[in-house]
Structure I
Amino acid sequence: MILFAFLAQTIRIAIPYLFAAAGGVAAERSGVVSLALEGFMLTGAFTAALGSFYSGRPWIGVLCGIAGGIVLGALHAIASIRYRADQVVSSIAINLLAIGVTRFFLHLAFDSSSNSPRLPGFSANVAGEGLFLGLLHNPLIPIGLLAIPAVAWVVYRTPFGLRLRAVGEHPEAAASLGVPVRRVRYIAVLLSGALAGLGGAYLALDQHQFTDGMSAGRGFIALAAIIFGRWDPMRAGLACLLFAAAETLQIQLQGTQAIASQFVQMIPYVLTIVALAGVVGKATPPAALGRAE
């Protein structure tokens with residue numbers, strides 16, 4: 001029973017990572033740096049909170065979360081693709097913009113600088129109907145588990161995926177064969193924003209509340225999972241589950257008081273650093289990653 005509870009909690013924690021990693025793989029395989037996943041996720045969480053609170057329907061919140069991620073994705077795409085801005089600088093700017101905008105409109109919409117009122121949302125019922133069956137009470141959980149296989153299918157099994165990989169490796173060669181490089185990259189970055197925004201919507205609707213800075217570095221951990229997975233969707237998904245398991249272990253150890261809380265809180269981040277240190281020299285990113293057409 002303890003093992004099943006651990007697995008169920010790991011799945012719940014992994015969902016925002018899976019959404020963000022799925023979108024990040026799509027963008028990075030097209031050659032666009034995805035450091036902005038954190039900003040996409042935070043904006044998606046806030047717009048989902050707005051939509052759910054004012055409509056009273058969590059599915060409206062989901063759509064608003066996707067829209068919020070797409071808007072930030074469009075800004076990143078325009079800056080990086082249309083105006084050839086440095087993609088790392090653009091990503092950092094997007095993240096800072098998301099922090100400032102959500103904090104400003106949080107105070108404007110809810111008259112609070114820290115959190116929103118309680119929202120209509122989804123939550124997993126892990127007590128009444130079995131640990132895994134109870135997860136289905138939140139429809140975003142099965143959608144999140146399917147996000148990685150769906151992106152893997154698109155990347156490796158569709159004509160668009162072939163163009164996506166070609167654009168990320170050799171944009172000049174792809175353009176010489178008639179592939180619209182910019183259009184493919186725009187679609188990939190917008191998809192990245194939509195999926196990361198959906199991850200943010202999951203956070204807000206699962207917790208029935210938006211809190212300032214609630215993405216809490218999850219976008220960066222998702223990016224670490226992408227690098228650890230060597231830009232392969234399925235490997236990135238497994239890395240997300242590994243990092244989520246470390247976070248679950250952290251929560252479990254905090255409850256036992258067996259180890260000082262400061263060391264327990266370090267577990268997910270130390271694992272991320274160790275994982276990246278072990279593969280970053282061996283992993284080969286897409287050849288055109290971060291390079292304008």
Structure II
Amino acid sequence: MQPSMWTSYLIECLPHDMVKAMSRHGWHTLELSDEHGHDLLKLGDPAQVGAEFRRFAEDHGVSFPQGHFYLANKGIRPEDREGRKVADIAPADDAEFARAMDDMKRWVDLFNALGVKAGVLHAGGQQLASQGWSPERVLERRTQAIRQVAEYAKGGVTQICLENLTRYFGYADVADAKAVLAAVDMPNVKVCLDTGHANISGVSCPEFIRELGPELKALHIADNLGANDDHMLPYGRGTVPWPEVMKALREVNYTGLFNFEVPGENRCPLPIREAKLDYSLQLANWMIEHG
């Protein structure tokens with residue numbers, strides 16, 4: 001395992017400035033956030049932009065073994081705010097579905113050029129149940145979307161890693177993950193464990209790890225108090241059982257990034273946030289070695 005930080009921790013920084021800041025504080029492996037992905041996609045051809053940004057990052061000792069596919073249809077800069085909405089790769093409307101697949105092709109091209117091995121993806125279809133779709137139809141639509149993305153990504157370096165969400169999304173636990181993996185049935189579709197989502201859904205993180213170990217290729221490490229997605233660092237006020245989590249990761253020989261997704265920690269002045277970056281790296285290294 002290598003320590004990693006989700007780049008949205010420095011959400012206000014444009015991608016090149018973010019790389020410089022992370023490098024200064026000793027972070028060399030990162031998960032590219034949705035926001036920084038949108039920034040890059042605005043610059044031109046995804047493959048060309050991705051290759052150029054990869055070279056820039058490498059010159060600063062930084063790489064992106066993990067990335068988060070799009071969470072919204074646009075980024076967060078002032079010029080992006082009009083018409084910005086939550087993204088869904090598996091909507092009910094066929095025209096929207098086709099547009100989502102076109103969007104995902106650009107993201108896959110970007111991630112492959114960046115060298116992203118684990119592309120974290122929300123399974124989609126979050127509105128279908130409220131629109132009267134049965135669980136069987138929701139699974140079918142999700143499977144259709146994930147399979148199309150995986151088919152396009154086949155042969156590239158980027159694997160599709162489905163992130164556990166919450167009960168509201170109908171994709172939260174081991175059974176949900178196994179059902180989707182079985183339905184999609186493609187070797188480049190894997191799993192990402194979000195410890196915060198699991199904690200608020202009453203899902204045992206150690207059990208999730210042990211049950212899905214061979215398929216587990218990405219992590220979102222975050223803590224909370226069990227009610228909301230607080231996105232806190234481990235070993236604070238949260239209730240995730242970290243010693244048991246680390247034990248389970250070792251048991252399954254997890255080799256992906258140990259990636260902090262902790263935007264709840266960045267609501268402070270920049271000098272304090274930079275000090276937290278230094279502490280976070282020490283914490284990640286300690287957890288990997290001793291936790």
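Every number here is computed from the coordinates shown, using simple stated rules; none is lab data. These numbers were taken from a predicted model, which means no experiment stands behind them. Cβ atoms are built from the backbone, for glycine too; each structure is taken alone.
Observations on the structure shown:
- Read-out relative contact order in percent (Cα under 8 Å, 6 or more apart), computed value 35, structure in I, II: I
- Each of I, II could give helix-only ellipticity at 222 nm (-39500 (n - 2.57) for each DSSP H run of 4 or more, over all residues; to 500), but the derived value -24000 comes from I.
- Structure from which 2.2 was derived, distance in nm of label points 7 Å out along Cα→Cβ at positions 200 and 272, options I, II: II
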